[in-house]
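These are the structures, in structure tokens.
Any read-out appearing in this document is the output of simple, stated calculations on the displayed coordinates, not a laboratory observation. All values derive from a computational prediction rather than experimental measurement. Cβ atoms are built from the backbone, for glycine too; each structure is taken alone.
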Structure P
Amino acid sequence: MFFRANCERHAKELGLSGYVRNLPDGDVEAVFEGERKVVEEAIEWNSKSQPNAVVKAMNVEWGGPTGEFAGFFRR
């Protein structure tokens with residue numbers, strides 16, 4: 001419950017850019033842009049420390065920064 005809101009809040013606290021959204025199949029997609037160490041922290045937090053959430057699987061893909069995001073938001 002409130003996975004996206006918690007993800008958004010934490011990403012903003014970390015100073016990351018990007019977004020989080022629900023996918024049609026029920027999965028959640030998050031795109032983080034920032035320093036790699038901080039992005040890794042966000043991934044770790046979302047996989048293990050999200051309040052009231054159980055993350056069963058993750059698929060992490062790395063790419064270069066695009067600069068297309070002005071802050072972090074929920075879609």
Structure Q
Amino acid sequence: MGGRETIEANPDSIAGLIAQLERLYPGISEKLTEKGKIRSYVNILVNDDDIRFLQGEDTAVSDGDEVTIVPAIAGG
């Protein structure tokens with residue numbers, strides 16, 4: 001993301017965050033999602049909780065929450 005590790009945003013959900021990121025970094029949503037769902041190899045955490053065990057893309061994000069996006073790394 002332009003060499004930045006931290007971005008400040010004000011979404012109400014993970015889906016809203018991805019929409020905001022798309023406006024800042026066109027094309028990022030297709031790397032993170034497929035048909036509106038988080039790709040299986042992308043891990044998203046809200047305050048260290050995996051959104052797969054919360055409400056997925058509908059997981060709420062509040063002021064002060066920390067969202068971490070970690071793409072899976074493969075290699076051999």
Open item on the list: With Kirkwood radius over Cα pairs in Å coming out at 12.5, pick the structure among P, Q it was computed from.
Closed with: P
Task: Test item: helix-only ellipticity at 222 nm (-39500 (n - 2.57) for each DSSP H run of 4 or more, over all residues; to 500) calculated as -10500, pick one of P, Q - done: P
- [ ] Assign the value 44, calculated as relative contact order in percent (Cα under 8 Å, 6 or more apart), to the correct structure from P, Q.
- [x] P
- [ ] Assuming 13.8 is mean count of other Cβ atoms within 10 Å over residues 27-34 as calculated from a single structure, say which of P, Q it is.
- [x] Q
